[in-house]
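**Student:** Structures given as structure tokens follow.
What follows is calculated from the coordinates using simple rules that are stated; it is not laboratory data. On a predicted model such as this, the values are computed, not experimentally measured, just so you know. Cβ atoms are built from the backbone, for glycine too; each structure is taken alone.
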Structure P
Amino acid sequence: MGVTLFACGDIVNSKGNSNFIDNKLQDIVQNSDISICNFEAPIESHNMQSIDKAGPHIYQSKESIRYLKQSGFNLLSLANNHIYDYGDAGLMNTIREIDANGLEYVGAGSDYEQAYQQKIIEKNGLKIGFIAACENEFGCLHEDRNRSGYCWLFNTKIDDNVMALKQQVDFVILIAHAGVEDLAFPIKEWRERYKRLCDLGVDVILGHHPHVPQGYESYNESQIFYSLGNFYFDTSAFQDSADDSFSVILKLAAGKKIEFEIIYHKYIGSSTCLVEADDVAFKIDHLNGLLTENYLALNEQTCVKLFNDYYHSYYRTALGVPTNNKSLISELKNVIKRLFFDSRYVNMRLLMLLHNIKIDTHRFVVQRAIQSILNKPKN
């Protein structure tokens with residue numbers, strides 16, 4: 001008989017849209033045995049307070065969880081870079097609302113031990129184990145700390161959990177939130193990490209975070225989907241985006257048999273709608289081709305370009321060093337900040353610096369770019 005599993009990417013329903021997906025997509029979600037999404041941010045609550053971090057703070061409507069349940073979702077991944085934007089109150093209020101609606105979650109918790117607890121779901125005679133983890137952004141429990149938070153993809157507990165689950169279940173599924181945003185392929189470090197986790201026992205990896213789709217590949221007997229992109233994301237940054245992307249329908253059967261189907265969707269009007277492959281702005285064969293055709297050279301070139309176009313300026317700003325492309329007015333504003341708001345200005349710069357040092361993707365890109373620049377033959 002087997003198990004049908006629907007998996008999509010990032011969801012933020014900040015406006016409380018009850019019709020965030022169309023009827024065709026809803027039928028697929030409801031008719032699957034297990035339906036998973038990445039719940040990208042905490043729900044709004046009266047006692048939440050934003051944490052100190054670099055980057056935007058995001059929250060969702062309280063009703064968004066109920067609308068997910070009505071649409072057929074029953075497992076939410078909480079391991080992502082926005083789930084702790086409003087601290088313990090934001091995360092714990094979200095977990096309580098998930099529990100109140102009778103849904104399951106994985107990837108975060110009230111403390112270190114609870115956050116790293118795996119989830120086992122038994123359906124139609126099959127046991128499926130789920131692990132969810134994210135890179136080391138703000139809110140990550142990369143070590144045991146006295147607060148709530150989410151799992152880190154490089155924590156050795158993830159490796160231990162994979163190997164332990166392998167002995168208990170028929171399939172191990174890892175939900176991973178990591179990578180360079182708006183990039184059509186995974187960087188080498190994440191690709192290697194995911195393959196290592198497959199070596200340890202993961203059967204399927206479901207990735208997201210880049211906000212755009214990336215390719216997928218078979219690795220030994222495992223399947224890796226590097227990024228499912230956005231599924232429904234209604235923040236202002238994406239209000240003009242069609243969010244063309246895809247989701248996966250996995251068909252799991254006894255004997256480790258894994259089949260899958262790709263379905264395509266995009267944002268039309270106020271809903272994410274099921275469309276045909278020809279209706280989206282990408283070709284999945286092209287994305288898959290980026291994983292094979294000159295991949296190493298493309299990866300190297302992209303890291304250098306990201307460093308030159310973005311990271312170099314970002315680091316200069318974080319260290320308080322004037323950037324070459326800043327106007328005189330911008331520099332005057334920074335002088336005023338240093339004179340009259342010194343402590344806040346220093347904290348902001350330190351948060352920017354921490355942002356680029358602690359987050360794995362940023363560190364990987366910068367390290368590879370600098371090494372590539374240094375290794376370039378001198379004229």
Structure Q
Amino acid sequence: MLKATQGKVLPTTITGSLPRPSWYTENLGTKSFLDAMVISRFREQYVDALSVYLREQEVAGLDICTDGDCRFDQDIGGQSWTSYPPHHMDGFETTHPKLAKAGAGGIGFPRGHILHDYLEARVMPKLVGPVGRGEMHYTEIWKAAQRLTSRPVKFGTVTPELVAFAVQDEHYKDLPSRIMAISDAFNQELHDLADAGCQVIQMEEPQIHLLAARGVVDNVINPEFMLKVFNNTVKGLRAKTEVWCHTCWGNPSQQRMFAKVQSYKPALEVLNQVDADVITFETKSSGAMDLEAIGKQITGKKVAIGVIDHHTLQVESPEEVAELVRLSLKHIPADRLVLSSDCGMGREGMSRRHAFYKMVSLVRGVNIVRKEIGVPEAVCLAEDPRYSLIRS
């Protein structure tokens with residue numbers, strides 16, 4: 001069900017995470033969100049950080065906001081993106097020493113590589129009983145952000161299979177059973193979120209494209225099974241809210257996880273079957289090499305194209321953004337095109353100022369094209385010359 005993008009031509013957003021303010025020093029850790037919000041210092045810092053994230057997106061002129069992944073801790077490579085669910089769900093041991101689990105979706109990095117630190121920080125609780133929703137509190141986390149802005153707040157979450165890959169299991173007999181159990185628990189949590197009024201739910205990094213790109217031929221863990229997992233996780237949600245499928249090539253510490261730029265082409269046929277309203281693609285950092293194929297293969301859904309590169313501190317010019325939007329329109333109709341960042345900008349590698357001006361350039365560039373095709377431009381307070389501190 002289209003809600004946030006309904007009736008909008010070339011709507012703009014970002015993927016999710018934003019850099020932490022330096023003064024935001026409190027961490028949620030293993031506390032439940034509601035328990036943490038009772039602590040005055042945490043609540044003050046959390047709400048202030050939310051306010052900063054949302055206001056900067058509004059000043060930039062984005063149509064759809066995010067909470068900046070404000071609930072996640074200040075950790076190595078943004079690891080809590082993966083670790084938040086197992087630290088707050090039922091079925092995971094809380095007292096057993098937590099050990100780092102090797103690999104990141106089967107990808108390893110040697111000692112001396114920056115992402116080896118990321119793997120060492122991959123400490124997860126052990127799965128010892130039936131998985132349940134526990135105290136994920138997605139609805140309460142979304143409400144805390146949505147009540148601070150009139151613009152839609154998109155809520156994003158890691159996918160169940162990435163949680164399942166990262167934890168040690170002493171309960172389920174095999175990996176598929178573990179994945180589907182976590183998927184069922186996620187589905188319950190996400191229905192609660194949709195029922196509360198969240199207009200956009202974004203599932204982040206399903207493994208469909210990664211397994212396809214790497215040519216995985218396992219009889220169990222393969223793109224087709226991951227399609228089943230995705231559709232089970234969001235089952236019934238599109239009757240209530242707008243569902244986004246965010247495809248990503250990995251972004252810890254703003255680092256590329258592959259030596260060569262990966263192609264979406266092997267996965268597009270399967271991705272076209274996800275039960276989602278919008279599919280996002282990293283295209284800026286890849287030189288838009290798959291844009292034509294994406295336009296041909298992804299039909300009947302909206303497509304969010306990344307026009308901002310999250311890997312680099314170089315702020316794209318509005319003209320650069322506009323050029324990529326024009327190229328996108330050659331392959332994707334304007335009524336099905338959404339403009340975003342390639343991935344999150346808050347995984348321990350970028351300053352707040354860089355991220356802010358990337359958002360500003362995103363909106364300014366899209367406004368150039370909006371003017372060219374005759375649709376209303378977004379208000380971008382950040383570029384209004386009346387508010388410059390330099391007098392003419």
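**Student:** Say we calculate FRET efficiency 1/(1 + (r/R0)^6) of positions 271 and 295 (r between Cβ atoms, R0 = 25 Å, to 0.05) for every structure; which of P, Q gives the highest result?
**Tutor:** Largest one: structure Q.
**Student:** Work out which structure the value 1.23 belongs to, where Cα Rg over 2.2 N^0.38 Å, for residues 55-174 alone was derived from one of P, Q.
**Tutor:** On the way: P: 1.06; Q: 1.23.
It must be structure Q, since only it matches.
**Student:** Tell me which of P, Q gives 142 when you compute volume of the Cα convex hull per residue in Å³, for residues 143-302 alone.
**Tutor:** Numbers: P: 150; Q: 142.
That value comes from structure Q.
**Student:** Relative contact order in percent (Cα under 8 Å, 6 or more apart) was computed and gave 16; which structure, P, Q, did it come from?
**Tutor:** Clearly, the read-out refers to P.
**Student:** Let me ask another. Matching task: 0.10 is the computed value of FRET efficiency 1/(1 + (r/R0)^6) of positions 87 and 167 (r between Cβ atoms, R0 = 25 Å, to 0.05). Pick the structure from P, Q. Kindly include the intermediate steps, with their values, before the conclusion.
**Tutor:** On the way: P: 0.10; Q: 1.00.
Computed on structure P.
**Student:** Let me ask something else. As an exercise: distance in nm of label points 7 Å out along Cα→Cβ at positions 119 and 215, calculated from one structure in P, Q, equals 2.2. Which structure is it? Working shown, then result.
**Tutor:** Details: P: 3.1; Q: 2.2.
The correct label is Q.
**Student:** Also, quick follow-up: Consider the structures P, Q: one of them gives 0.60 for FRET efficiency 1/(1 + (r/R0)^6) of positions 23 and 183 (r between Cβ atoms, R0 = 35 Å, to 0.05) as calculated from the coordinates. Say which. Display every interim value, and only then the final one.
**Tutor:** Numbers: P: 0.60; Q: 0.40.
Among P, Q, the structure yielding 0.60 for FRET efficiency 1/(1 + (r/R0)^6) of positions 23 and 183 (r between Cβ atoms, R0 = 35 Å, to 0.05) is P.
**Student:** Still on this structure, I have one more. Taking mean count of other Cβ atoms within 10 Å over residues 207-214 for each of P, Q, which is largest? Present the calculation step by step, with values, prior to reporting the outcome.
**Tutor:** On the way: P: 26.0; Q: 23.0.
Looking at the calculated values, the largest one is P.
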